[in-house]
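Every number here is computed from the coordinates shown, using simple stated rules; none is lab data. Keep in mind that this is a model prediction, so the values were computed, not measured. Cβ atoms are built from the backbone, for glycine too; each structure is taken alone.
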Structure I
Amino acid sequence: MSIDNNDSPCSPEHKNNLPIVGCLILFSVILGTTELGYIPVPTAAKHATTMHLPTIVASILEGWPIGMVVGTVFGITSMYISGSAMAQDPIVALVPRILVGVTPYLIYVCMSGRNEYVRLGVAAVIGTLTNTFFFLGFAVLRGLMEPELALSVAWKHGAPEAVVAVIIVIPAVIVLRKAQVLIDNLGR
């Protein structure tokens with residue numbers, strides 16, 4: 001199956017919807033500069049994140065290139081807002097967040113022909129797990145976290161963040177698709 005089909009946000013026929021892209025980037029900045037994006041929790045990770053949500057939505061709606069841009073905003077805000085050595089390491093902070101902009105799109109497109117809600121839900125879970133796995137994995141590889149602690153954090157944060165992602169991403173994508181149609185109709 002070709003990833004760049006005519007229904008794909010990455011096909012030459014697709015025009016990125018600048019107002020939607022701008023809103024997702026702005027939403028990432030707002031989440032990243034408030035406690036809404038990095039929710040303090042009493043665990044070793046110190047924060048649960050909702051920052052991956054706009055990146056996942058951007059990836060599904062506008063394709064992996066735009067998802068990577070929004071993911072970069074996610075990574076940059078985590079580097080400058082968090083006080084932890086892990087989040088200030090560019091490999092740990094940026095690479096996983098950029099990948100969050102790619103994996104939901106790939107999963108969503110590869111599941112073409114399946115139930116739309118299932119496609120969106122699985123893409124949301126994969127995007128969340130991409131962030132969890134690569135952030136913690138790079139932290140372990142770079143000696144910033146012990147493997148046992150990383151597994152504990154992955155379990156305590158990854159599963160709930162994946163559930164939240166499914167609950168938020170599905171309606172967000174549906175609503176933003178309707179907004180795209182309205183914006184497109186205004187331009188005619």
Structure II
Amino acid sequence: MFDIFTASEHSFEKQLPGETTILLARKHWISFYFPIAVIVILVLLPFIIYVLIGSLSWYGAISPFYWFLAITYFLVLWNLIFYNIMIFVLNTIVVTDRRIVENRQLGFFRHAVSEMALNRIQDITINVFGVVAEFLKFGDIEIQTAGEDKNFIFRQLPNPRAIKDAIVAAKAQNLREMSVDPVSG
């Protein structure tokens with residue numbers, strides 16, 4: 001009932017009993033930087049407009065209305081900043097000793113959770129596009145599964161090679177544990 005009070009940095013919603021978290025990843029910070037940078041630039045717009053129209057003779061008549069609109073505009077920008085922070089923080093990939101769980105926040109009140117058992121993984125591909133991605137060490141990971149399951153594609157993850165190595169090691173450990181007969185040890 002009070003799971004929120006017993007959670008730790010190594011637990012997550014819908015975690016299976018006895019399941020161990022190996023890795024938690026979010027998108028690279030650069031994916032968070034661009035929307036925030038645009039919003040910061042947009043914050044300057046009312047001040048630029050004020051400089052342009054503040055000395056005009058008719059500005060005095062509309063000044064209260066102008067600042068009302070500017071404050072409303074700042075409120076919208078504040079909500080956009082909060083939305084981008086929420087999306088960045090809540091979109092996660094969790095690698096456990098049994099599965100990979102992808103949490104996608106799709107809006108303020110909508111989210112989706114996808115999971116894939118480690119033993120269903122057939123291939124893991126890393127794609128790093130461009131000089132910036134290579135320099136800042138971020139890229140995409142595509143995980144192909146056995147059967148008709150959809151492939152998982154994780155975009156703009158930091159250090160995708162290390163994440164791939166962690167997934168491969170977790171899969172190998174999972175397969176070793178599955179091949180051990182619990183009766184004979």
For -22000 (helix-only ellipticity at 222 nm (-39500 (n - 2.57) for each DSSP H run of 4 or more, over all residues; to 500), calculated) the corresponding structure among I, II: I
- request: For the read-out mean count of other Cβ atoms within 10 Å over residues 53-60, a value of 30.1 was computed from one structure; give its label from I, II.
  value: I
Per mean count of other Cβ atoms within 10 Å over residues 61-68, the highest-valued of structures I, II: I
- request: Give the label, chosen from I, II, of the structure having the highest value of mean count of other Cβ atoms within 10 Å over residues 69-76.
  value: I
- prompt: Out of I, II, which one gives 16.5 for mean projected area of the Cα convex hull in nm² as computed from the coordinates?
  reply: II
message: Say we calculate distance in nm of label points 7 Å out along Cα→Cβ at positions 125 and 173 for every structure; which of I, II gives the highest result?
response: II
